[in-house]
Structure I
Amino acid sequence: MVDLLKLLKNYHYHRDFGGSTSIKDVLPVVLNSSEALKKKYSRPYRGGNFRNQLWYREDASGRVIDPYKLLPPVGFEELSDYEAGEEMIADGGSAMMAWARMQFDDVPQQRRDAVFDALLSYCELDTLAMVMLVEAWRG
C-alpha cells in the first residue's frame, strides 16, 4: 500500500489546492490540469454504481466542475423535522450522518435504499479520485 497523502504532500503542489491536501480539493485541480484525465473522463464512465457518468465537465468559464458536485442528491426531508430539501453525500461528514440516520431513525425502506445507493456512489467516487490522482501522476 502507498499513502497518496504522503506522496501529495512531498511531491505535488499546485497553488489552486489553496493549501489543502484533501482529495475533495485536490481532485478538481488535478482534473483541470491533466490533459490525460480530461480526455479519459470526458467519456462515459461505467463503474459499480455509475452508468455513463461524465466525470470531466466544464462550467461556463471553462473550469472543471467538481466531480463531488456531480453526485446525485438524496432527499433527507423524511429523516428530520428541521431539515428540508436535497442534500448530497459528497464528504465524509455527510456520509457519516446519513449512515447514522439509517441506524437510528425510522426510515422508510425506499428512502433507506436511496441513501444506501448514494453512500455507495460516494465511496466509489472517493476510490476513483485516488485512481485519477495516480493516473495524472503517471500521465
Structure II
Amino acid sequence: MDVPDPRWGVVLKAILGHAAMAMNEGAPDVAVINYNVFNRDGVYTTSILQKSGLHKLAAAAIDYFLTHPFNGRTEVEADNPGQVAWIMGEHWLFSRDRSWLERVYPKARKLAELIRYYRTAKGPHYVKATSLDFGDNLPPD
C-alpha cells in the first residue's frame, strides 16, 4: 500500500492483525476477548479483511454470517440480513472468486428471499438467529 508516511503502514498492519486475531473458528468476533458476534461489527471486520486481500478469512466470516443471519445482543437485530447481503456483494467485487460465488449463491438467494418476505409480508415476523428459514418454513421454538 502506498502511504505518505511509513508509520501509516505500521498502523494498517496493526489494525489488520487485530482484526485477524478476532477471528474465532470462522466467526468475526467483536474483539479478541470472548464477546459474541455482532453481525454489524463483524461485517466491518470482514470489510477490513477483504480490502487487505485476505479473501479466505473474509469468506470464512461470510460463511458464519450465512449460518447466523440474525446476530447480536440478547435479541436478534432486524438489519442483520441486509448487512450480510451487503458484505457478500462487496466480497464478490473484491475477490471475483467464481467458485466462492457458486458455493454461496443458493444461500444468497435464500437470504434475498428472506429480506423480501420480511419487508413485504404482514407481521408479526418471527426469526431464528441461526436459520435462513422464514414464514411457514421457520421451525417452531
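Of structures I, II, which gives 1.6 when distance in nm of label points 7 Å out along Cα→Cβ at positions 43 and 107 is computed from the coordinates? The value was obtained from structure II. Each of I, II could give helix-only ellipticity at 222 nm (-39500 (n - 2.57) for each DSSP H run of 4 or more, over all residues; to 500), but the derived value -16000 comes from I.
Which one of I, II has Cα extents along the principal axes in Å, for residues 51-130 alone, as calculated from the coordinates, equal to 40, 25, 17? Clearly, the read-out refers to II. Can you spot which of I, II the value 24 was calculated from, given it is relative contact order in percent (Cα under 8 Å, 6 or more apart)? Only structure I yields this read-out. Ranked by distance in nm of label points 7 Å out along Cα→Cβ at positions 59 and 91, structures I, II are led by I, which has the greatest value.
Each of structures I, II was scored by distance in nm of label points 7 Å out along Cα→Cβ at positions 11 and 99; the highest score is held by II. Looking across I, II, the calculation of distance in nm of label points 7 Å out along Cα→Cβ at positions 3 and 123 that yields 2.4 traces back to I.
Read-outs throughout are calculated quantities, based only on the coordinates presented, and are distinct from any laboratory measurement. Keep in mind the model is a prediction, meaning the values are calculated, not measured. Cβ atoms are built from the backbone, for glycine too; each structure is taken alone.
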